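Every number in this text was worked out from the coordinates using simple rules, so none of it is lab data. Nothing here was measured: the structure is a model prediction, and the numbers come from that model. Cβ atoms are built from the backbone, for glycine too; each structure is taken alone.
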Structure I
Amino acid sequence: MSSIKKLSFYLILYSLSALPLLVIFYFLFFTNFPQTLYTDSIRNIYFDCVDFVSDKTVYRLKPGECPLNNIEFDTFISSDDNGYRNAKESTANDIIVIGDSHAHGFGVNDKETFSSILSRELGVEVLNLGMGSYDTVRELEALKQFSSDERFVVIQYCDNDYGGNKFFLKNSGVDYSNHIRRGWVSMAKQYFERKSRGFLEILKGVPKAIILTSSNSNYYDMSARNIDDEASVFASVLANYSKVLENKTIIIFESSGWGKNHPKFSIVFSSAISKVILEADVRVLNSYDFLDRSKYYFLDGHLNFEGHEKIAAVLGNMIRVEAR
C-alpha cells in the first residue's frame, strides 16, 4: 500500500473514531440539550417548602429556612412569616421588589439577591416579594397586600409571565386563581413522580432531550416572541392595578431564563404602557444591554450572583438619581 493510501486510510480511521466525540461536543456546547435534560430530569425545585394560601397569590413559601441545591449551586432560602424572602418583616419600606424566581433569588443565597445587595448599598429598607413562577398578576397582588408608603416599586418581568397575564385578562379572578392552583398542583405531582424514579429518570430524559434539541442560534432567537402583544398584555395588567401604583416611581426590567432578554424590551414596553392611564412615574430599563448570558447559570438559566450584582448596581444608580 502506498504512503498516500496509508495516510488516507488512517485519516479516515481517526475521523470515524473522533466522530462520536465531535457529536457529543456539538450537543453539549452548540445546542440546548444540556439545559433541556437538566430542567426536565435533574433540577431540584422547592415544592417541599411551598404553602397554598387562600388569596390570589395562590402560594408562598413556608416561613423559615429551605435548602435548595443543584448542580451549579448550594443555597438556603430564608422566608419571613409572610412566606417571602426577607431577613425580617418591615412595614416601612423604601423600595418593594416584585417578580418571579429571578427576583426571588433562585440559585443564590439570601444576601446575594439583588434586593439584599440594593438594601445594603443604599442603606434603605427593601422588601422582596419575588416568588417562583409568579406572573405579573400575582406579583401585583402581593404588592397590593404589602404596599405602604414605599416610593419605588421594582418590577422584574420574565417572558413566561405572558401566558398567565393573558389568561387573567380573559377570565374572572376566581377562574384565574383556580387555573394557577391546578397547574401548580399538577407540576408538583409530576415533579415528585420524576424524582422518585431517580437515575432512571435521567436516562429516560436523554432521548427526549435529544428530540427537543435545537441549535443555540434557534434557541436564543427572539423573533418567535410576540413582544408587541406581551407588552400590550403587561400594560393592561398594570392598568388593572393602577390604584396600588399611584404616586410611585415604577422601575421595570426584564430577566428571562438564560439571558434571553429582548433587545427591544424598553422601547416596546414603554410604548404600550404610555397608552394606559397610570398615575405613576414609569421607567423601563433595557436589560439586554447589561444582562448577557454570563450573568445566568449555564444549565439552570436563573441569574447567578454576578447577575444580581449587576442589577443591584443599575437599579442603585437610577434610584440615587431619582431620589435627589
Structure II
Amino acid sequence: MVLTNNRFRFGNAVDYFGDVNNPNAFSKQLLQNIVDRSQSPAILRIGGNTQDRANFCENCNQTMSSIVLNDPNDPKGTEAVNVTFNKNLFNVLANNVPAGTPIIFGLNFRNSILAQAEIDGAFKYIDQSLVMAYELGNEVNLYGDFRPPDYDVNDYARQMREWIPRLRARSSAASSFQFPSFAGPELFKPDMSISELVRLGVPQSIPGIEYFSVHGYPWNICTDEDAAKVDLRNLLDHQQTLDLLDQYSSQISAAKPLGKMMHMGETGSVACHGKDGVSNTLGAALWQLDYALSGATAGIDRLFFHNGKGDFYYSTWEPLSTETSPVPHINPT
C-alpha cells in the first residue's frame, strides 16, 4: 500500500493528465516511476473546492473547460469558479495514467441533480473497478453560499443518509464512498466531525461508506495575519507536527473500531496554495516525510498531498510550462 498519494484539483485534471489520445507524458512517467519502485500505483483523488463547482455535460465539445476570475486580492483567486467536463474526462482518468491506477472521484454536493448526472456519467464511461470510492462534497463544514449559515452536523447527516443510497442505487455496481472530508481539526463548526457522526450512527447506517477522510494543514496564508507566522523553522518543528496530528486523535479513534480506512484526504505544508520559499523547498520535503511517518504512527492509513497548477507552491510537480518555468518540472516535495 502506498502511504503518500496525490490529490488533484478537479479543475486541473486535464492539465495534469492531458486529453484523449494526448496524455501528459511528464505526469504519466512520474506516476509510472511510483509503480516501478513500489509495485503499486498511487491513488489519485480528483476533487477539492472545484468538485463543488463542476458540471457534467456529456457531449460538450471540450473535455474540460473552466472559468477563472484571477482575483489578485484572494489567496485562492486562481481557482476556477465554474468547471464543465464531458464524458472524455473518464477516458483520460482511465487511460492517461498507469494501468490500474485507482481514483477517488469527487461529486458536486451543491444539489442532487448535479451529483446524479456526474455519477451516471462515471457509471457509464469508466470501469468501476478503477473507482476506489466516490466522495460527495468537499469540506462541507466550510460551505458558505452552498448551505445556510446554521447548517450543522444533523443537516449533513440527514443529507448523507438520503443522497448516498440514492446515488449508489443508480447502478448495479456496489460503489464505495469516502466521507465526510471535513476541514479540520474540528476548528470550523466543531460538531461537524467523524467523532460526532459515529456517535449519531451515521456511517454505520449508510451502506458503502468504506473510507473516512479529514483534511488539514499545519499552516496557512489565507489571511495576512496567518501568513506572517509561516516560516520553515516552524514547519520543521517535529513537536508541532505531533501536536497537529494529536488534534485528530479523537476522529481516528472514532473511525478505527468500525474497521474502515482513515485518510488524510487533503493536506500540504501551507493552506491556500502554499508559500513560496517554504512549501517548495527541501525543508518542506523533509517535513513531509516526518509528517507522513508520524501520521501513519498516529493511525492515518493514507495521506493525499494537494496538487494544483501554477501558483500551488506545495505541488509535487508542475505538469505544464509556466511564466516562471519553460518546461514541466518536479518540485522538492
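If Cα extents along the principal axes in Å is computed to be 87, 42, 40, which of I, II is the source? That value comes from structure I. When FRET efficiency 1/(1 + (r/R0)^6) of positions 153 and 273 (r between Cβ atoms, R0 = 30 Å, to 0.05) is computed for each of I, II, the one that comes out at 1.00 is I.
When helix-only ellipticity at 222 nm (-39500 (n - 2.57) for each DSSP H run of 4 or more, over all residues; to 500) is calculated, the result is -14500; to which of the structures I, II does this value belong? Label of the originating structure: I. For Kirkwood radius over Cα pairs in Å, for residues 137-280 alone, the calculated result is 16.5, so let me know which of I, II that is. The read-out comes from structure II.
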